[in-house]
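Quick note: the coordinates plus some simple rules give every number you see, no bench work behind them. All values reported here derive from a predicted model rather than from experimental measurement. Cβ atoms are built from the backbone, for glycine too; each structure is taken alone.
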Structure 1
Amino acid sequence: MTSYPPTSIERRHTQVSYPDLKIRKHQYTSGWWNVFIQIRTDGRGNVIRTDLLRPETDGALEKIFVEQVRREIARWSFDRTAAEINVDVRFHVE
């Protein structure tokens, strides 16, 4: 995670937990799945905009990972600073 300007969010939230999911092997493709969300906050630390930049597709498995990242972000508190926060998470499916 990177914040411009730097904020404490970079130290407080360093990982997103893997979603608790059980799927059959024929339902997915193994490999890396990336979720990249850009957040903008105002001077009071309120989220004013959230953009999903990756994945570019919206299949069933992609939705699971995107929702996991969104759930984590919803629990975060942000510094009282106008900032752009880039959340880039990689999940590995075996």
Structure 2
Amino acid sequence: MENGGNFHWPMLLWLLVAVAYFEIMRRLDRFWANRRPLTDEERLWNLARNQQVSEHEVFKLAAETWSLSPQAADDDFNNYLKTGALPHYVRDYLRKRG
């Protein structure tokens, strides 16, 4: 009669296989995530979150660096919301900051 204290190698092997699988998947996910460059929209989102401001505020900050009026930044932001097109000064600001 077998008691519950016997050690079973196949159980340990399955546990090690499961841990190795998850570790390999984690490393592959990190590898592939680092290979794709961020889009300008992702850079805008990341910069806004890192500075704890809105995307609209990033537009205003970018406009200041190009000596543009806040009204131009507002108009361009509204256009961005409608069309998804980032103005050149915002893309430049994002590339210099990130």
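Tell me which structure, out of 1, 2, gives 88 once volume of the Cα convex hull per residue in Å³ is calculated.
Details: 1: 88; 2: 159.
Among 1, 2, the structure yielding 88 for volume of the Cα convex hull per residue in Å³ is 1.
Comparing 1, 2, where is distance in nm of label points 7 Å out along Cα→Cβ at positions 64 and 80 highest?
Comparing 1, 2, the top value of distance in nm of label points 7 Å out along Cα→Cβ at positions 64 and 80 belongs to 1.
To which of 1, 2 does the computed value -6000 (helix-only ellipticity at 222 nm (-39500 (n - 2.57) for each DSSP H run of 4 or more, over all residues; to 500)) belong?
Details: 1: -6000; 2: -24500.
The read-out comes from structure 1.
Assign the value 23, calculated as relative contact order in percent (Cα under 8 Å, 6 or more apart), to the correct structure from 1, 2. Please report the intermediate quantities before stating the final value.
Values: 1: 45; 2: 23.
Clearly, the read-out refers to 2.
For structures 1, 2, calculate distance in nm of label points 7 Å out along Cα→Cβ at positions 32 and 72 and state which one comes out highest. Walk me through the intermediate numbers first.
Details: 1: 1.6; 2: 4.3.
Comparing 1, 2 by distance in nm of label points 7 Å out along Cα→Cβ at positions 32 and 72, the maximum is at 2.
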